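Visitor: Structures given as structure tokens follow.
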Structure I
Amino acid sequence: MAKTFTINPTPIPKYISSQDLLEGKRLYQSRGCGDCHDVDGSGRTFINDPAIGTISGANLTTGNGGILNERSDEELAIAIRHGVGKNGRALIFMPSTDFHGMTNEDVGKLISYLRSAPAVNKEPGDIKPGPLGRFLYLIGEIPIFVSAEQIDHDVKHLENLKPTVSLEYGKYVAATCTGCHGLQLIGGPIQGAPPEWPPAQSITKVGLTHYSESSFIQAIRTGKRPDGSEMKFPMPWQSLAKLTDTELKALWMYLQSI
């Protein structure tokens, strides 16, 4: 967990128009950033278990205790897409495998939104992996503890990707789901989750047998499955409901191809 990485920075575009900042806000909401960094970006403790550990998201504002004043856009992009923080240190429990494929355009809009958001004075919470968390990490059960080890740091990031109902764009959106549903999207126990959390279901074609495209989109929008049952925590349907129709249709197309 003390391993360091050398990442070559990629120039990140900056955005100032209200339309681009709104898109950055939508990306923050729809990609689940608030689950760890809270709705206002000030950070929150999202795991507090004596065995697994205490894990908190950073304050992503310009307020006291926030990190934005101390990071360039390029450094923030490295943290988001590579799971690597200041001085090359690995970030603990940063799910960068979900965001590694984000385009420079999307990362730029996300960061520009964060810089435009209200400052919140809040000191960062603790990040202290517990004994069971360390053990599970060592035997490969919680690789997200150091996601930087799972990532190809030499990959060239796409500048942009046009939103279309296509397999390529669906795969791009599906990366958001890998943190809970696994890199193969076949479900199973969620990494680092407390034992009372239910396992994630398979969202491959086999796992979505009882869905059609329309009922899949309806379920994401409302949190209710086709049989009327409710999606319960930790399924972040409230965040995913911010996905556009194009994103959801492309996601459905991609999931049906697996």
Structure II
Amino acid sequence: MNLRAVHAIYRFEMGRTMRTLLQSIVSPVISTSLYFVVFGSAIGSRITEVEGVSYGAFIVPGLIMLMLLTQSVSNASFGIFFPRFSGTIYELLSAPVSYFEIVMGYVGAAASKSIVLGLIILGTANFFVPLSIAHPLWMLLFLVLTALTFSLLGFIIGIWAEGFDKLQVVPLLVITPLTFLGGTFYSIDMLPPFWQTVTLFNPVVYLVSGFRWSFYGISDVSLWASVGMVLLFMALSLVIVAWIFKTGYRLKP
């Protein structure tokens, strides 16, 4: 494996984050802080507890997951789209670098940015609500697996998109609504039975539920269902990425 090539791609992508620190880190943290203020204070004054956890603390895992999903997709999609847009992707494809190494570099960098951002938001949340993490290793595992999985999805979107406008279609019109409807701000047990059943078809429910379990030991679905959903989505994304490179979809002129 050409680790030097992987490191070069990874370092370049991480360097771009440092050059756009305000947009990459500061802006998402401020946005999430506003969620804590609005939902934690306004709604939290009316809903004091959910399943024995204060409402402000209850929404923390959901908000971290919301930011993790959207940032993973955005970072990875822009990271691979810009070389396609500028034409430098062809120099990379003609270099002695395997497809696997290219994916490792771009996806690894996007996932790293999202994980760092998630940890910063977790630290910021302590200023608003008292937090406890019952299963820290599980929390880190969910954080890493989710960041890698949705960075792979972002990589696929970056290959698929024909313009900058399409880069935002999936995060804005698909991922964000699914996250809001996936138990970010409530437990699905609070819904009528029919809507509980409908909500179970939302894959984000399993991600939010598993991540919340790592904090408080409570969840809407079983832990293994959450882990299985993450691994299934990751496997599906890997298959699609492999197909893209095998067929040259949107990569070959």
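Since every read-out is calculated from the coordinates, none of them should be taken as a lab result. Only a predicted model underlies this, so the values are computations on that prediction, with no experimental measurement involved. Cβ atoms are built from the backbone, for glycine too; each structure is taken alone.
Visitor: When Kirkwood radius over Cα pairs in Å, for residues 87-134 alone is calculated for each of the structures I, II, which structure yields the highest value?
Guide: Top value of Kirkwood radius over Cα pairs in Å, for residues 87-134 alone, among I, II, belongs to structure I.
Visitor: Further question: Assign the value -9500, calculated as helix-only ellipticity at 222 nm (-39500 (n - 2.57) for each DSSP H run of 4 or more, over all residues; to 500), to the correct structure from I, II.
Guide: I
Visitor: Next question, about the same structure. Consider the structures I, II: one of them gives 5, 23, 28, 26, 15, 3, 0 for P(r) over Cα pairs in 5 Å bins from 0, in percent, for residues 63-110 alone as calculated from the coordinates. Say which.
Guide: The read-out comes from structure I.
Visitor: Any idea which of I, II comes out highest on mean count of other Cβ atoms within 10 Å over residues 95-102?
Guide: Comparing I, II by mean count of other Cβ atoms within 10 Å over residues 95-102, the maximum is at I.
Visitor: Moving on. Supply the structure label, taken from I, II, corresponding to relative contact order in percent (Cα under 8 Å, 6 or more apart) with the calculated value 26.
Guide: II
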